[in-house]
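What follows draws every value from the coordinates through simple rules; no lab data is involved. Fair warning: this is a prediction, and the values are worked out from it, not measured in the lab. Cβ atoms are built from the backbone, for glycine too; each structure is taken alone.
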Structure I
Amino acid sequence: MYPKKVAQDTAKVLQSYLTYQAVRTIIEQLSETNPTQAIWLSQYSSTNKIQDGEAYLNGLMTENKELVLRIMTVREHLAEQVLEFLPEMVRTGISQANVEHRRQLLERLTQ
């Protein structure tokens, strides 16, 4: 097992997910203040690979620099709010899920 590689891959996935959440937040905000831009960002996001947050931002940079700055700001804010709780939540979630899966497995084995 390569814990450092797993951690790097996990961090990249989380970073992309926070980018996605930032975009969703901004689309929601824009739908109230600037519906045209909200529609544009929503359409842009549906046709560009938001699964890779960094590639998404690089592509958006050529289209709308202001939105890129806004997304980065919101993403950073989300990271500050979430990352404090994440390690314990992940450990607890995995532990509880494993207990439940083991219980189900034992039930199936004893039937």
Structure II
Amino acid sequence: ACLLRLIKSGANKDRQKMCEQIIASVAANIQTMLEDTKSKFEKERQNLLKVLSGTSKEQCESSLNEEYTKLQETYEMFCEENDAHLQTFKGMANKSWLSFSQVYRVLLSRFI
């Protein structure tokens, strides 16, 4: 019984560490994507300011709409990638739990 508790404790710690690493990795990816998006948006804003200085109101509105569309597409892509990362994480966590449960049942059946 003591051996089972030690194995269970070790498996739980390993699973928790793996989950923490996955979360940290996803968080880093999200942060990088946000920084990239912010940088691209700032560059586009600077370009837009240059364009705005010498164009008519109609051209300004058209450029603004184009930039808004680009931003919206980037945001949608970010959301899709974020959802994919979260689904991957959930799948990995479920697989880890199932694997642990199977090992636990085998060990339990051997010692009982």
Structure III
Amino acid sequence: IVLIGSMSAESQKPGSSIYVAAKTGIEGFAPSLRKELSDRDIKVGLIEPGFTGSDFQYPEFPPEKQRELIEQHQMLRAEDIAVAVEFMLRQPRRCAVSMMRVETRRNHP
């Protein structure tokens, strides 16, 4: 099971309290679920992406601005998160990647 959280659970920007509450809940839920399911040989991982281009970023970051930020390595693409999910899922049975943060190489605006 791969859960998608957010680095916003840590950054806690003003105006995002509901989003932060939901993502912080996932952050606490993941290790608890991992412990509950470990005896059934089910792995649980949490990926916390950073600033990622999506419709969620509108209107502050319209598509043109998102493309620019992605080119400048200041914003992730959804495909970057998919690569992280694939990495997590491809680990051998004996290994579990329990948490992964995916960040941009440069600070975002």
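Miscellaneous remarks
- Which of I, II, III yields 12.9 [Kirkwood radius over Cα pairs in Å, for residues 53-100 alone, calculated]: I
- Comparing relative contact order in percent (Cα under 8 Å, 6 or more apart) across structures I, II, III, the highest value is found for II.
- Among I, II, III, structure where helix-only ellipticity at 222 nm (-39500 (n - 2.57) for each DSSP H run of 4 or more, over all residues; to 500) as derived comes to -35500: II
- Per FRET efficiency 1/(1 + (r/R0)^6) of positions 29 and 61 (r between Cβ atoms, R0 = 25 Å, to 0.05), the highest-valued of structures I, II, III: I
- Which of I, II, III yields -0.63, -0.73, -0.93 [log10 I(q)/I(0) by the Debye sum over Cα atoms at q = 0.12, 0.14, 0.18 Å⁻¹, calculated]: II
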